[in-house]
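Have a look at these structures, which come just after this line.
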Structure I
Amino acid sequence: MPTDRLFLVLGSASAAVAVAAGAFGAHALRARLAPELLAAFETGVRYHLVHAVGLLAVAWASSRLPGGAVAWAGWLLLAGTVLFSGSLYALALTGVRALGAVTPFGGAAFIAGWLLLAWAAARGA
């Protein structure tokens with residue numbers, strides 16, 4: 001599958017999962033979680049949705065910019081989503097605070113992905 005189509009599929013699917021997670025948090029978890037755990041879950045949803053849109057940007061950019069940097073940026077955004085949002089979802093649902101130790105690795109992947117996308121755009125211009 002071409003890279004642009006792959007990231008269009010991944011970004012769209014990720015956005016759908018983020019919306020479903022947000023609805024789950026708003027309707028099923030609001031009465032069940034302590035406020036700080038619900039806030040962690042909501043932060044995970046927010047970053048998940050933003051980075052799903054980022055994957056759509058990667059899909060667009062990969063059809064216009066040469067080289068593999070754009071694809072690497074997409075994989076980093078996807079890894080960031082799994083690590084950052086995934087760890088916050090798991091922390092909120094289990095209450096295991098140690099899972100929060102994974103979250104910064106996801107944040108670092110997000111930052112690296114966005115910087116790599118910016119570098120690829122600047123280099124391709």
Structure II
Amino acid sequence: MMPGSDPQDVLQTLTEVVDNTDLEVSYRGGGALSEPSPLTEEILGAVESITDQLWPGITVIPTMSTGATDEAKMRNAGIPTYGVSGIFVDRNDMRIHGQDERLLKKSFYGGYEFLYQLGMKLSSD
């Protein structure tokens with residue numbers, strides 16, 4: 001679920017989409033309701049400047065991940081939380097979370113450098 005989504009609304013939508021009286025769609029808990037963290041100029045500006053240093057010409061496009069994380073708990077505790085990786089993947093060779101999940105060394109080390117510089121910038125300003 002996206003931040004701000006109500007689990008009961010999601011359940012209702014899924015029930016309507018399934019539209020099969022032989023099946024029961026039920027909510028089993030989880031999916032903490034939380035609002036998205038504000039995307040401030042401090043955060044976005046840091047991401048953009050480091051991206052430009054490491055990969056000139058790459059455009060930063062903010063998105064929300066639909067994957068499950070602990071970020072909802074952090075946001076509900078009042079801690080703004082953002083997911084940033086700096087990792088480039090081959091979209092024709094997607095193996096995320098598979099038995100043969102892999103990443104190019106160049107992508108791993110580039111992501112490491114990006115996160116290191118981002119952490120240094122945000123902790124020093």
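A value of -25500 was computed for helix-only ellipticity at 222 nm (-39500 (n - 2.57) for each DSSP H run of 4 or more, over all residues; to 500); which of I, II is the source structure? Working through the options, I get structure I. A value of 1.1 for distance in nm of label points 7 Å out along Cα→Cβ at positions 15 and 55, calculated from one of I, II, originates in structure I. Cα extents along the principal axes in Å was computed and gave 49, 25, 21; which structure, I, II, did it come from? Of the structures listed, the value fits I. Looking at distance in nm of label points 7 Å out along Cα→Cβ at positions 71 and 87 for structures I, II, the greatest value goes to I. Given that distance in nm of label points 7 Å out along Cα→Cβ at positions 63 and 103, derived from a single structure, equals 3.7, which label among I, II identifies that structure? This figure was derived from I.
Rule-based calculations on the coordinates, nothing more; no lab input. Source: prediction; values computed, not measured. Cβ atoms are built from the backbone, for glycine too; each structure is taken alone.
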